[in-house]
Structure 1
Amino acid sequence: MTSRFFKKNGFQLFKYAVYLSVFTNVFLFLRKDIAAAAHRFGGDFSVTQIFEAYTNTIDTAAWVVLLILFELETYVIPKDKLSYRLSLFFRVITIGCFMVIFSSFLGYVEGLKWLQNYEKASINTLCEAVGQSWMVELDEFKIIEEENCDKLAKGTKFYLHNTKSVYTDNHFLNETNWLASINVINSLSWLLIVFLLELDLRLKRHINPRLTFYLKNFLYLTLLFCAVYWGVYGDFLEFWDAFLWIVAFVFIELNILNWGKD
């Protein structure tokens, strides 16, 4: 009986396991953002900088809500049971999530701009900057200590942020610039995918389905490239999160495909 249950419901269990995994990543990103904000902002940032300080957490949380809305509308709630009021409620929440995600996109842009404020430092060795912060990535920092000051650097030139006492070298600065650029590309691609999904749901009869199909495939390939890049040059959490989101929205695409046949 158990085997029959899993055979019948295995796909749904796998789908919701993926959804649960992306939800769990909210808390993993929160931990990273809290640690990074202490170095980038020193714990002192305005309300308008919250999206910049906690971009990953806010972005992922908004996507989780959006994912739940898409799942409810395209699979859980039958099309003939979706009332006008409930549909309108979903639209309002979707617009709110889209605004949050767009704000997170601007946060990624600000993160990239933050990196442009590094200038060549006057120090010759990191041991001259003991007690200051050292940037490995935009969301990963370390304290320069006597025990590690001769081990942190991989480059030959040192840089200091012109508004914060945060050091790095040419190796990490170049690598982080590329990773921050990938963040922007990834976020923009997801924004465009949500827009196309909404077109599929709201205007399916009035648009060429092949057009959205090819555009979304191009965007998913872009997202896959971003995931692979993070896997090679970033950390495992970024790669794993990107991969899970691609899988999650493949499920939504399948939902919409079946939903459109009703």
Structure 2
Amino acid sequence: MKLFDTHCHINDPKFDTDRAEVVARMREAGVERAVVVGDAQNDGSDVLSLLNEYGFLYGAYGLHPHEADAWSEEVKQRVADMMAKSRIVALGEIGLDYHYDFSPRETQKAVFLAQLELAHELNKPVILHIREAHGDAYEILSGCIKRGIKLRGIMHCYGGSLESAQEYIRMGFYISFSGSLTFKNAPILTRCAENLPLERLLIETDCPYMAPVPLRGRRNEPAYVKYVCEKLAEIRRIDPEEAALATWENGIRVFEM
């Protein structure tokens, strides 16, 4: 299978001791493209060095909602400058996280909106991290659309309802499933995977987090995206090759590769 891991963090320090081996394993598993997601609290060199070393990797960059308090004009300019770099294909991950609330919710909402506006200005898709905040996310996104702000991108590591996913798709977003799709206690995600249009679905690892069954509890890595693909195929009662091809083509489309 030709696989596309649309969201990974192999730039994370957890891979510092064996990053080359991780990359080799992802290639052996059929992962022919992957998007490495960076954090705008840093200068982005961790992402750029990987892109320079491996031609099949692409990058994304933005300020995570956990760090919304760090937003400033300097950070905004750093994100804008990064969007002009070769093979940086999206602004993200950005959004709202009400599970941990590491930054105040009003700050999260303001910074989320600021980065959506920047993505519109720079004509870049966004990668959205929305956790336990779909109501406020919908309000912000629909408000942008009413103001003529064109949005496109990905609901990363999706964990919401089928009804919310359908609304996001109507707004122009893709729904990306991570290893959580393989968990036994994921009936809502199973319902989403079964009922949403295949042409709007993506797969990812979000590694080093969210390792899929049968590797749950281990450090996740891009090679394991095949388990997400196989689970998606099982739920939809299609061949894994068909699921791999569809999610590959969807990834190419959303990132305009």
Using the calculated result 41, 19, 17 for semi-axes √(5λ) of the Cα gyration tensor in Å, pick out the matching structure from 1, 2.
1
Given -23500 as the derived value for helix-only ellipticity at 222 nm (-39500 (n - 2.57) for each DSSP H run of 4 or more, over all residues; to 500), which of the supplied structures 1, 2 does it correspond to?
1
When distance in nm of label points 7 Å out along Cα→Cβ at positions 83 and 171 is calculated, the result is 6.2; to which of the structures 1, 2 does this value belong?
1
Can you tell which of 1, 2 yields 72 when volume of the Cα convex hull per residue in Å³, for residues 51-122 alone is derived from it?
1
Ranked by mean projected area of the Cα convex hull in nm², for residues 19-162 alone, the structure on top of 1, 2 with the greatest value is 1
Here mean projected area of the Cα convex hull in nm², for residues 115-194 alone was calculated and came to 5.2; which of the structures 1, 2 was it taken from?
2
Given that distance in nm of label points 7 Å out along Cα→Cβ at positions 59 and 75, derived from a single structure, equals 1.9, which label among 1, 2 identifies that structure?
2
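Laboratory data are not the source of any read-out in this text; all were calculated from the coordinates shown. Because the structure is a prediction, the values reported are computed rather than measured. Cβ atoms are built from the backbone, for glycine too; each structure is taken alone.
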